[in-house]
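Below you'll find a set of structures to go through.
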Structure 1
Amino acid sequence: MDAFYASIEQRDFPHLKGQPIAVGGSSDRGVVAAASYEARKYGVRSAMPVKTALKKCPHLILTPPRFKVYKEVSKIIHSIFHEYTHLVEPLSLDEAFLDVTEPLLGPASATLIAKEIRKRIFDETQLTASAGISYNKFLAKVCSDVNKPNGQFVLPPEKATDFIAELPIKRFFGIGKVTAAKLHDMGVNTGADLLKMERSDLVRNFGKAGGYFYNICRGIDLREVNPTRIRKSVGAERTFETDITNAEELHHRLKGIVEKTLSHMERINARGKTITVKVKYADFEQQTRSKTYANYLDLSYLVYTQAAELLDTYSDQFHRGIRLLGMSFTNLNLHERNTPVQLTIDF
C-alpha cells in the first residue's frame, strides 16, 4: 500500500489531502509511524523522531494513529488477495507476497492480476497500492518500490541481471542502514560491486546473511511464499517523555512493559525460551541483552524478575539517560501447537 496509515488519514479527513502529514506521537519524544508523500518530499520518514521531522518540515501536521481503523482496512485488502491465491504471505498490515503461478481468479498473467488487484483495492477502499512482479520474492519486493505511488513494475528473468547490477545497495531488500554502511566501507555501492565479492568474504563479515547477499545479487532467491509463516517474537516497548537515569523508575516502567508483553503472549497462547531487554540511550545508541533458557518459560510474575536482571546489566550506563525501554520473547512455541511442552522457570 502507498503510505498506508497516512493515506487512510487523508481519505477520512479531506482537509488533510495534499498536506504533509505524519502519523505518530505528538510530543517531541514521539516517533513517526508513517508519513504522507507530501511530507516525504521534506525528508520525513517512518521511525524518525517527531522532533527531527518537525525540523525538516516545520509545517508538518501530526495526527495520532488509529490502529483499529488500519486493521479493518487491512482485512479488506487481504481478503482481496485471498480471492486470487491461497499463497499469501503477509509482511505487515499493508504488504504481502502473493504467489500467482496458479491463480484462483483472474487472467493467467501476474502483471494483469496485479493490475486487477490494485483496481479492486481502490474501488473498495479508495486507497492506492503499488506492486512488484518478478520470479522471486527478493526481486518482487524491490520492484514494488520502483513505480510508487500507484504503479507497478515488472521484471522478467532476462532483464534481472542488468537491473540488479545497477541497483544501489541501500535499495536491496534485507540490507539495512548499518549493513549498507559497512558494505559502502568495503567499496560495495551497487549490485555490480556486490557481485564481485567472494561468498567466503561475505559470510566472514556478515554471517549467514552473507550467503543471502551472495545469492540475491545473482538473482537467486529460493524462498517460497509461505502463507503460514510463524511469528518469531512478541514484545512491547515504551519511549519516555524525558530521559530516565533513575534505576527505581526504570524498573517501575519495565514492570508495565513486561505486563503488556505477557498479555500479548497469553492472547496468542504462546510461550518462549528467550527473553530480551532493549534500551535506547539519549544519544539514540541502542543495545540489547538476552538470556535463553532450556525450556519454555511459564508466564508468571517471575518473568519480570528475569527481565529485571537483564535490565540491571545496563546499570553502569543509566547515567547516560534511557529514552526507550523494551522487552520481548523469542524462540516461541507457536510451531508446536499440537505438541505438549514442559513449562519451567530457571532460578
Structure 2
Amino acid sequence: MKLEHLSIVNYKNIREAEIGFSAGVNCLVGNNGMGKTNLLDAIYYLSMCKASNALPDSQVITHGEDFFLLKGNYELNGQPEEIRCGYQLKSRKSFRRGGKEYQRLADHIGLLPIVLLTPADTVLILGGSEERRRMMDVCISQFDKTYLNALIRYNNALLQRNTLLKQDPPLTDWSLCQIWEEQLDFYGQQIYEARQLFVSQFEPVFQEFYGQIAPGKETVSLEYVSHFQNGSLLPQLNEIRNRDLAVGYTTRGAHKDELIMKIGDCLMKQIGSQGQNKTFLVGLKLAQFDYLRRQGSTCPILLLDDIFDRLDAERVEQIIRLVASDRFGQIFITDTNREYLDRIIEKVTGEHKLFTVENGVYAEKK
C-alpha cells in the first residue's frame, strides 16, 4: 500500500495543502510547532477514522473555521483507492471510499493499516494500563474484524452494567445485570484469547528489534495479565457484586487487562532511562509494523515522529540503518534536525522525498 497524494483543508494548523509523496521514504524537517506532526496525524486519521490523540473532531478543525476535509489517493494491492473524510461543526462525520459513504466507521478499520510513533507514546510506558490495552486494540483491530466487533460489544455491555451499578436508588434486582454480565464473559473471552495470542507472537519480534537498536546492552520483555486467566468471568463478577455496587463500576474484566513492560527483571516505568524508554518505544512500533505486515495482504504505512531525540549516537545509527532498509515499505519520518534525515536519504536505495515544513506549508526539496 502507498499513499500517493494527500489533500488537506482546515486540519489543525494546516489550512490547505496538496502533497504528493514518494512510495519509499518521506522525510519532513522543520522546527517544533510547524505542522510536521499534524500531517502525520491527518494520514493516521484517514486510516483509523479519528485523531491519534483521541481529540474530538471539533477540536482538530483549524481555529476560526467550522469544518475540515481530508482526501487520500492510495495504491492498494495494485489498484487506485480514494478515501475522503469530512466533518462540519454540529453535523455528522462523513467517511467515503471511492465515493460511497460508510454506514459504519468500523467497516473501514484495517483497510489502510498504519503504525504511528510520536513523543506522546511515552504514555505507553509511564501511563496507566488503559494506554497499553489501547496499543493492543489498535494493532489487533486492523486485521481481525471479529476482535473489533467483540471489543465494541464488550464495551457496550460494560457501559450498560456500569449504568445499572450507578443508578439511584441502588440496584437490588441483579437479574437486570445478567444479560450484560453474560456478554462481558462471552466477548471478554474472545478479547482475552486474541490478546494472549498477539503478545505471544509479538514479543519475540519486539525483542529482536530492540536487540538490533541496542545490541547486547539489555534484555526486555512483555507479560500479559488478565482476569480471564482465572477462568470464566461470570463467577468472578458474582463474587464482587457488592464491591462493584459500592464503587459504582465493574472492577473485573478485559477492560482491566495489563501488559507489563520490563527491562531485565524490573518494570520499565520504574528504572528505564530516557534513552531506554525511547528505544523500547521504537522497538514496539517497528514490531507492530512487522506484525501487521505478516498478518495481512497489505503492507502498512509507518509514521515516525521525532524518533531520534534522547538517543545516543550508537542507537541513532542503528535506527537509521533499519529505517533506510527496504523492509518497511512507505515511511514518513519527521525531525527538527536535517542531518539525521539526510543520512537516511544517503542510505536509501529506493524512492525518497524531503520536505521542509513551516507554519503548515510543505515544500519539497530537490
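Computed from the coordinates by the stated procedures, all read-outs in this text should not be read as laboratory data. Source: prediction; values computed, not measured.
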Could you tell me which structure in 1, 2 was used to calculate P(r) over Cα pairs in 20 Å bins from 0, in percent as 24, 57, 19, 0? 1
Cα extents along the principal axes in Å, for residues 153-288 alone, calculated, reads 58, 37, 31; among 1, 2 the input was structure 1
Quick check on the output: 12 is relative contact order in percent (Cα under 8 Å, 6 or more apart), derived from one of 1, 2. Which one produced it? 1
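With helix-only ellipticity at 222 nm (-39500 (n - 2.57) for each DSSP H run of 4 or more, over all residues; to 500) coming out at -11500, pick the structure among 1, 2 it was computed from.
Working through the options, I get structure 1.
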